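Where a number appears in this text, it was derived from the coordinates with a stated rule and is not lab data. Just so you know, these numbers come straight off a predicted model, no measurement behind them. Cβ atoms are built from the backbone, for glycine too; each structure is taken alone.
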Structure I
Amino acid sequence: MKQRILLLVAVFVYFIFIFYMGKVAFMLVHSPVGGEIASFDILRVLYHGLPLDMSMSGYLAVIPALILILSIWFRPEAVSKIFNVYFAVIIPLMVIITVVDLVVYPYWGFHFDSSVFLYLQKPKEIFASVSGLEIFLFFLTAIVFTLVLYAGYAFIIRRQVLKLTVPKSVMKAFVAMALLTGALFLPIRGGVTVSTMNVGKVYFSDKMFLNHAAINPQFNLMYSFFKLDNFASQYRFYDKAEATAIFDELVKQPCTDSIPLLLNTGRPDIILFILESFSADVALDPVIAPNMSRFAKEGILFDNFYANSFRTDRGLVSILSGYPAHPTVAIMKYPQKTENLPAIPKILKQAGYENLSFYYGGDVDFANMRSYFVGACGIKEIVSDKDFPLDERLTKWGVPDKFLINRLFADLTTKEQKTPFIKTVLTLSSHEPFDVPVNKFKEPFPNAVSYTDECLGNFVEQLKVTSLWDNVLIVFMADHAMQSYPVGLDNSDPKRFHIPMVWLGGAVKEPKVVSGFGSQNDFAATLLSQMKLKHSDFRFSTDMMDPGSHKFAFYSYVNGFCLTDSTGTVTYDNDRQEIIHQSGNPELLKSAKAFFQNMYMDLGDR
């Protein structure tokens with residue numbers, strides 16, 4: 001029994017060692033791409049990349065584990081032959097992925113993934129970028145690497161296989177090996193937390209090359225296969241030129257100096273609260289959320305404001321990158337695409353905002369969030385569930401909002417803050433199962449909203465008496481509305497997407513209600529315009545205060561979309577390929593289809 005346990009451990013470690021060799025080679029070969037690389041950076045890459053390496057090693061060790069279970073009843077010579085076949089297949093595959101990844105990285109700027117198969121229809125163009133010397137070095141490196149790995153297999157694993165003996169207790173050996181095989185689920189999945197293993201879990205640096213170096217290329221390729229799709233070819237309502245022309249007219253923003261100013265300063269300290277599931281009808285109810293209702297009167301309320309989608313991962317990108325949500329896919333799952341997105345924190349960093357932070361009481365690796373905040377937004381300081389004591393991680397999702405918001409206030413008032421700053425906070429207590437320590441309302445969702453509202457009220461009152469208040473802009477915005485409340489509404493109903501956006505703080509010029517239509521993707525242009533910062537890279541974002549721009553809101557649901565403005569509303573279902581609701585202006589359908597088509601064309605081009 002002990003022989004087999006040690007052998008499975010050896011197999012697991014053997015694969016991790018291969019991945020480490022690949023990572024070191026990657027950094028040495030491509031260090032000019034990454035700039036100056038210190039020896040300590042290699043250790044950091046190996047350490048932070050270990051979760052993906054362990055996950056991939058777990059996948060690769062499953063078959064050897066099953067073979068070792070069968071070996072209890074078979075002769076070692078027969079078992080050795082099966083191992084030889086398995087490793088004769090696996091080793092060349094691992095070598096090819098590793099070496100191809102080394103070759104393509106300088107051209108792609110990202111790891112080898114399944115998208116390469118979209119280009120195999122034209123192999124001539126693929127090889128046109130590769131010299132004869134590079135092809136020769138590719139094959140030479142692959143042969144040498146294969147020989148080295150096979151020698152390692154023969155010395156470390158095959159020798160142990162040939163020494164296997166029949167265990168004294170067949171049943172004990174079987175149970176032990178079965179349990180150990182089942183335990184491979186933990187490194188494969190990445191533990192037992194809410195988030196599963198994903199590429200973004202290894203992101204740790206604001207230097208993108210180091211994040212890329214930490215990624216396991218084998219895992220990255222496998223991961224990308226599950227999301228292989230030619231997005232640019234989907235939802236072709238019009239030819240590309242016509243769809244682009246309609247879209248450009250829809251989002252056109254005339255140059256003007258008459259944009260109303262909402263702020264007292266062009267460089268406010270910004271605290272952005274992204275509120276989990278805060279539907280407008282609940283969040284602005286004076287009984288359920290008295291503080292948010294009061295904030296809407298004390299500050300600026302955007303009362304015809306909509307979420308772009310129904311999920312947090314999509315909402316975050318819509319808010320911070322001005323990028324509308326695709327109903328069939330979340331761009332956050334594609335780090336190579338999100339890295340090319342514009343982002344409010346990144347723009348502010350260029351404008352002198354060096355103090356960028358993200359606060360979340362849950363697992364920041366859930367849904368690839370870390371890769372987005374580090375890679376696309378350039379946020380290095382992340383506070384998440386692991387930064388709180390165990391006695392404060394009281395719910396399935398992590399830390400209740402009270403402890404999260406208290407931590408934010410403590411950091412603001414007890415730590416020296418470089419100004420101007422932007423703090424992004426994602427709440428979670430109003431997420432199912434609505435586990436909060438209060439019982440004010442019978443229905444769980446309003447009760448949870450009320451709890452978070454109380455936490456926000458306490459925070460604002462405390463901040464008002466500090467020196468930070470005069471220059472602060474606090475933005476409250478939901479990540480999406482609650483899809484299951486109130487009951488009885490279609491999943492495409494505008495009430496499912498109507499959310500509040502409220503601007504508050506000493507930086508706000510005066511109370512105001514903005515009634516023009518808009519959605520989360522319009523926040524970027526609206527905020528940056530108020531700060532006199534360029535926002536043309538946010539091509540899907542419209543300044544809601546520009547008197548010459550078209551004020552409309554756009555959102556997507558499951559596999560459909562809706563566009564609404566002051567002239568009417570149209571909702572189109574892609575599965576049914578028909579309009580399911582239309583009122584007012586009949587021309588809205590054309591605009592909605594063009595907007596939606598451009599979303600997928602843009603996604604495919606990134």
Structure II
Amino acid sequence: MVNFKRLLRYLLPHWPLVIVVLLAMVFSSILEMGPAVLVRQILDIALPQMNLPLLTRLSLAFVGVALVKGIAVYVQWYTSELIGQKVIYKIRQDIHRHLQTLPPSYFSTMGTGQIMSRLTSDVDSVQQFVGWGALFLANMVIMIIVIGGYLSYLNWRLMLITSVTLPFLLRTVFWFDRSVRPAWKDVREKMGKLTESLQENITGIRVVKAFARENLEIVKFAEKNREHYEANMKRAGIESRAQPFLEFLSALSAVLVVGYGGYLVLTGQMTVGTLFAFYSILWSLIWPVRMLGWLVNMAEQALAAAPRLFELLDTEPAIKDAPNALDIDEVEGHIVFENVSFSFPGDSREALKGINLEIMPGEKVAIVGGTGSGKSTLVNLIPRFLDPTEGRITLDGHDIKEISLKSLRRHIGLVLQENFLFSATVRENIALGKPDATMDEIIHVAKLAQADAFISEFPKGYDTPLGERGIGLSGGQKQRVALARALLMNPKILILDEATSSVDTETEYLIQEALNEVMKGRTSIIIAKRLSTIRGADKIVILNKGEISQVGTHEELLSQPGFYKKLFESQFAEEDVEMALELELGNGTPKQNDGGCNAAFSTSQ
């Protein structure tokens with residue numbers, strides 16, 4: 001009932017349209033009786049009296065009633081659909097707007113397929129009921145009152161006899177309501193899992209084919225499909241048992257009218273015209289009653305879908321702006337971690353433990369560590385994709401929780417190892433954070449990211465449309481487009497999480513040369529596995545099992561025992577040392593060899 005009331009609240013802003021629909025329903029319900037009333041006059045007056053002028057007038061009245069009723073039905077149906085579409089438009093907007101407030105961690109726990117299922121099939125079920133079912137229910141109540149009143153006027157005893165089936169009809173409806181609601185809820189849940197399985201399969205199709213998992217994926221999808229099929233058949237079984245009984249009770253009312261009404265005619269207590277009118281009008285009442293089971297079915301679909309929609313709307317953002325959050329226009333980039341610890345929800349283990357770290361404005365800091373050491377978790381705390389469970393992080397002396405999320409993230413440029421590109425042109429993807437950027441600005445940052453050369457080779461250049469998730473570009477090309485996108489925002493803080501991991505050594509060298517200029521005056525935090533990226537940092541931070549084990553420059557860390565020196569000495573082959581020396585002595589572009597450097601710090605999160 002709570003969900004039902006919440007759905008009806010979406011109708012309140014459209015109350016003028018609802019009144020129009022209700023008036024059209026009342027008008028059409030009255031006109032529904034028109035033909036039967038006219039036939040009664042024909043049978044009881046015009047024909048027995050051989051009154052041709054009256055017969056002509058009554059026949060013309062048929063045309064007028066049909067015409068006016070058609071207009072009323074048009075207004076009723078069109079306005080009902082208009083209300084439904086307006087309501088569902090608002091629900092979709094509310095859900096999508098709310099989803100934008102939820103942190104990335106929410107989407108890690110709630111599958112994409114589940115969300116898509118709720119925004120499509122669940123929303124459609126709600127739309128059908130709110131836009132049509134609820135108003136049809138109101139129409140049925142109006143028809144019962146109007147038509148029932150007129151039938152009682154024609155013959156109250158016959159009306160009483162035909163109402164004998166009503167208690168059985170209501171009992172069947174209530175049983176159907178209790179039985180079909182959980183069945184529809186199960187169908188919705190199974191549909192969400194089916195959609196999620198399909199979405200994962202399509203998104204990961206390259207991995208599926210690379211590991212020859214086609215048959216396993218077919219089996220997995222078939223299992224979800226079978227569960228959805230069985231849930232639907234269980235639901236269909238309940239409906240199949242209810243509908244025939246509702247049909248029988250409706251038909252029984254008509255039989256009672258013919259039997260008892262015929263008796264009244266034979267005994268002279270009712271005219272043939274009145275019996276015909278009663279019978280015809282009764283079917284106008286029986287039709288919506290026969291549809292009652294279908295209407296309950298539609299309502300249960302909506303009431304099974306509504307909790308899934310409201311669950312999304314009621315999910316409180318784990319990360320949100322504090323009251324009176326600050327909007328900062330300019331930042332220096334002074335970042336301080338003060339005894340910061342972090343644990344993922346539901347996990348007692350600490351991903352980060354007692355992190356104390358100061359990053360000065362304009363400083364270039366490299367984060368190095370093994371798999372699971374907490375590198376990505378650490379940098380995700382800065383734009384508040386995650387919040388510390390203990391301690392705090394400050395930016396220019398302000399606790400970042402006191403800064404508005406929009407303001408904070410406006411000053412942070414983020415490039416990830418796996419970057420998402422939208423189904424749009426190359427230009428639109430680069431200008432994502434600055435839609436009003438000029439073409440010269442876009443080309444400038446593309447050149448800095450070493451992306452202009454391959455973009456210019458496309459037939460349409462920067463206006464080349466990209467496929468979903470950037471299909472059509474190599475991993476390295478996608479990273480360079482993402483890097484250009486981050487640079488266009490001109491952020492004071494630049495975070496590069498394995499930002500050049502998918503490019504070859506030569507391209508990385510060129511990008512690093514450009515970034516050396518770009519990073520001047522910016523606070524830069526880099527997660528990388530290649531020595532060429534790390535060694536030029538002002539400060540290298542070594543993470544081990546969520547704790548800082550070493551901090552220093554490249555030379556300082558190599559001069560002292562510890563993780564960094566062991567990693568360097570144990571994993572670098574002689575040719576890699578030669579390449580490192582080549583870079584150090586400035587003997588030009590490094591050799592086309594990714595092996596050693598890539599292996600030396602193959603410690604991605």
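Taking relative contact order in percent (Cα under 8 Å, 6 or more apart) as the criterion, the top-ranked structure out of I, II is I, with the highest value. Thinking of I, II, which structure, once mean count of other Cβ atoms within 10 Å over residues 268-275 is computed, gives back 16.8? This value belongs to structure II. When distance in nm of label points 7 Å out along Cα→Cβ at positions 236 and 564 is calculated for each of structures I, II, structure II comes out greatest. I have 309 for volume of the Cα convex hull per residue in Å³, for residues 212-483 alone, calculated from one of the structures I, II. Which structure is it? Of the options listed, only II reproduces it. A value of -14000 for helix-only ellipticity at 222 nm (-39500 (n - 2.57) for each DSSP H run of 4 or more, over all residues; to 500), calculated from one of I, II, originates in structure I. Please state which of the structures I, II yields 4.5 when distance in nm of label points 7 Å out along Cα→Cβ at positions 28 and 388 is computed from it. This value belongs to structure I. A value of 37.8 for mean projected area of the Cα convex hull in nm², calculated from one of I, II, originates in structure II.
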